[in-house]
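Undergrad: Have a look at these structures, which come just after this line.
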Structure 1
């Protein structure tokens, strides 16, 4: 969420509200708040009219970790991450015409839930997730072609949850589990 302005009476934007809901989901997923607290805070976030009310609703949450969100963006060309790279809590990937390949099979994943938000125009994208990962693509919107993903029959316990959201234009997204 962008920092609250000096004037807490300014209206809440939809981006602020979506970010606040994501923070609540993250806090709940990491066990920082109970189910009852989640319900109460979610109601307060969804009905907040000012940024001051929104800030008050989130005040009891643990502070966001610095570097929890990273953005990788190119107009054309390639985005490629592989090997032992550190995966942030939220990764935004933006490419108008290029190709994207994210290999998380050997990456350092420190969060139980990782959000990958893709904004792709044309071109292809491929995401390789760890063998024991649980993948959620329910909120991924595609314009031209459907994404290719076949869930594993038996995901092991303790694997990260990878939530892939965003919009795919005229390209295709292929998601697969690592073999090892």
Structure 2
């Protein structure tokens, strides 16, 4: 297995692990609350931070598997070179956004380190729990660079989005060809 394949497996495993922990924690909390009139004080905050990690890792993961939705009906009317140019513009704008978010999240983490406070119910420094922000936006930046490279080299016709219409046709015709949501390893 290649390094890239191992990274993809680790990313999927981490997403599944976080989702599993959140599900189990919520289930246990509901049983304790309604069955025993008890519960964990820290469970809601733990789920909040776990969900933050899930979203931040999921943003770049969805770029990889082309699961983000968008409105590209007008773009598909253009010839391939124009679609590639529009796709490159979109990716550059998304890279600028991701770069600004990386900068802002690093500044936020630095201030949290200076303030040196713990989370409300979890005895962990808040900056440690929030480190998912620069990590997630960094991963997004890397995935967007990869997409820009695919557009530049002609491997892709533009910004790669999920195609709901094609998926609906795929479901109706029972076509066995892989679609945009097929995970590429």
Structure 3
């Protein structure tokens, strides 16, 4: 039995990390990839492994990543070893990016894309509350939220515009197998 691979994408402030953690609490059998990112681990947010650009480049050259991409001036990697749960029947989720989505879909034709989003005013409020960007950066991020996802792949959209509980319930519904 093979597990399913989910790419969780969406704009900053949509609540992807909150929904992923809520799903993990509700379905302990899920596997969530711990991304490798070229930013200090002290930056907060999701649970990720912070590395230097040089360390990232070394791992990339050695083939340690199943998928990598650059966005927002940073490098992101999905460790190859983190996908091993698929062969044991575990569903695996990774926090992805529209930048790497076409490559991911080409590598894994059965990839399921879940697009988490929220209205612009909610995105802006969440980003401002996070405190990592100034108002101009927040405005740019919110404007990018309207950019379309790459075409040619099925996408399930989860609108995360209410409470965390409502968002997690919608997300868990999106993780359910599609009935034939």
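Undergrad: Computing distance in nm of label points 7 Å out along Cα→Cβ at positions 13 and 141 for each of 1, 2, 3, which one ends up highest?
TA: Details: 1: 1.7; 2: 2.7; 3: 0.7.
Top value of distance in nm of label points 7 Å out along Cα→Cβ at positions 13 and 141, among 1, 2, 3, belongs to structure 2.
Undergrad: With P(r) over Cα pairs in 5 Å bins from 0, in percent derived from the coordinates and found to be 1, 8, 16, 21, 22, 18, 10, 4, 1, 0, which of 1, 2, 3 does the value describe? Working shown, then result.
TA: Numbers: 1: 2, 8, 15, 18, 17, 16, 11, 9, 4, 1, 0; 2: 1, 7, 11, 15, 15, 14, 12, 9, 7, 5, 2, 1, 0; 3: 1, 8, 16, 21, 22, 18, 10, 4, 1, 0.
Working through the options, I get structure 3.
Undergrad: Compute distance in nm of label points 7 Å out along Cα→Cβ at positions 133 and 149 for each of 1, 2, 3 and report the one that scores greatest.
TA: Details: 1: 0.9; 2: 2.9; 3: 2.0.
Going through 1, 2, 3 one by one, distance in nm of label points 7 Å out along Cα→Cβ at positions 133 and 149 peaks for structure 2.
Undergrad: Given -10500 as the derived value for helix-only ellipticity at 222 nm (-39500 (n - 2.57) for each DSSP H run of 4 or more, over all residues; to 500), which of the supplied structures 1, 2, 3 does it correspond to? Please list the in-between numbers first.
TA: Details: 1: -6500; 2: -24000; 3: -10500.
Clearly, the read-out refers to 3.
Only the coordinates and a few stated rules stand behind these numbers; no lab work does. Not measured: the values here are computed from a predicted model. Cβ atoms are built from the backbone, for glycine too; each structure is taken alone.
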